[in-house]
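Each structure below appears as structure tokens.
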Structure P
Amino acid sequence: MHHALITGANRGLGLEHARQLLDRGWHISAAVRDPDAATELRALPVGTGKLDIHAYDAADPESAEALAKVVTGPVDLLFANAGMMAPETRKFGRAAGAAMVEEFKVNTIAPLALVEAFVDQVAQSEMKVIALQSSRMGSIRENGSGAAYGYRGSKAALNAIGKSLSVDLKDRGIVVLILHPGWVKTDMGGPNGQLTVQESVSGQLDLIARAYGNPVMSGRFYHVSGQDLPW
């Protein structure tokens, strides 16, 4: 049974990843801020899979190490999915402040801390895939509209971290994917999104399946369609 650790698995894309992988018979370690409040996650049909729910706060740099003490065994897919977009940092004027610091903690530092805490367990697995949930808004070349200082900046920094990880972990056989889920109808993406959560997750899981044993995919920034995105 393959094992995936997914952060932010209580809603949106993370919840749907858990749902679809459970349907495929995976063991899911779902990391959420408040396990007691994760009612939708707890209600997922498990089928032939297995679901464990653990407390994890992406805003706390020490949370990844604590998580690694309770999530044991090889991890085939480490998915740093948890993210945030602070309204205070969207427009120029007063963007630089505590809200931006929080965005960088959650969107940039937390994924790196997660990889550092679990790299040995990923290396021990069969698949050896790390996925970072980024965004096309982190592309510097494609920024033609400005604004979104905290979100754009934190995702651009995450992309740089993902690229470095792909270099540093290559000798351990680990493939690092940097993913853009598309414009999805979620709380963050809004009701005008072009993709349903189900469509986005299905596309991302196809990319993850292709990455298994395929090091040429490591360190690249992918649209959910499979298209390479510019940095």
Structure Q
Amino acid sequence: MNVTTPYKRLRFYWQGRGRGSAGNADAVDRDLAAAGLIVRTERQFGAVYFAITHAGEVELAAEKAREIERRKPHHELAGRLAARRRESGRITWENVELLVDIENGGRQAIRPDVFSMATTYDGKRINPCVDEVKVSRADFLADVAHAEKRAGYAKIAEVVYYAVPAGMVEASEVPAECGLLVEHEQGQFEVVKRPKKRRVTLTTHHFMNLILKPGVFTPAW
């Protein structure tokens, strides 16, 4: 078990899983115990394990609330972009998980910020699209370094866009195969760079996943 960050370790203990013998303890355990967030408990025959305290549970809940607040700008930008996609006649899914096959025979789980398709019965015109939302430059640069993630998107989307606030990213920094959407004002997006288009075929697994996690669309009355 290699749960290295304090909050990951707290979640591990909150799930009721102990560390076993004291010989497995490390600096993370020491610091959590010193802060009163976990407690060492001796079992029969001298075995020692760790358990989360009430103070640890309170801190874990507080960290979850802080994480929600930290991610709020990201979720709000994704929501505005999804709404814009629906206005243009598309059906959208936010943060939906899909599986794609990889070369070694396994599967890769991908979770686009916004996945959308045209609302049409013509299978050749559904134009599946992935929008990857970034609200910090550091997050954008970290993401573009992971080519395998974009390769996964390329298996479910004819086009892939990065969507960012104005002034954060230059078009020249975006991977060649991807497009760039810039939000100048809330809900007002400009296509600064167009992506390369490819043909893809969604599998039965993909469609069933999308059916079981219904998308959102604007009815055409």
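Here Kirkwood radius over Cα pairs in Å is compared for structures P, Q. The highest value is that of Q. A value of 18 for relative contact order in percent (Cα under 8 Å, 6 or more apart), calculated from one of P, Q, originates in structure P.
3.9 is what came out when distance in nm of label points 7 Å out along Cα→Cβ at positions 75 and 91 was calculated for one structure; which of P, Q is it? Matching structure: P.
A short reminder: the numbers here are calculations on the coordinates, not readings from a lab. Here the structure is a predicted model, which is why all the values come from computation and not from measurement. Cβ atoms are built from the backbone, for glycine too; each structure is taken alone.
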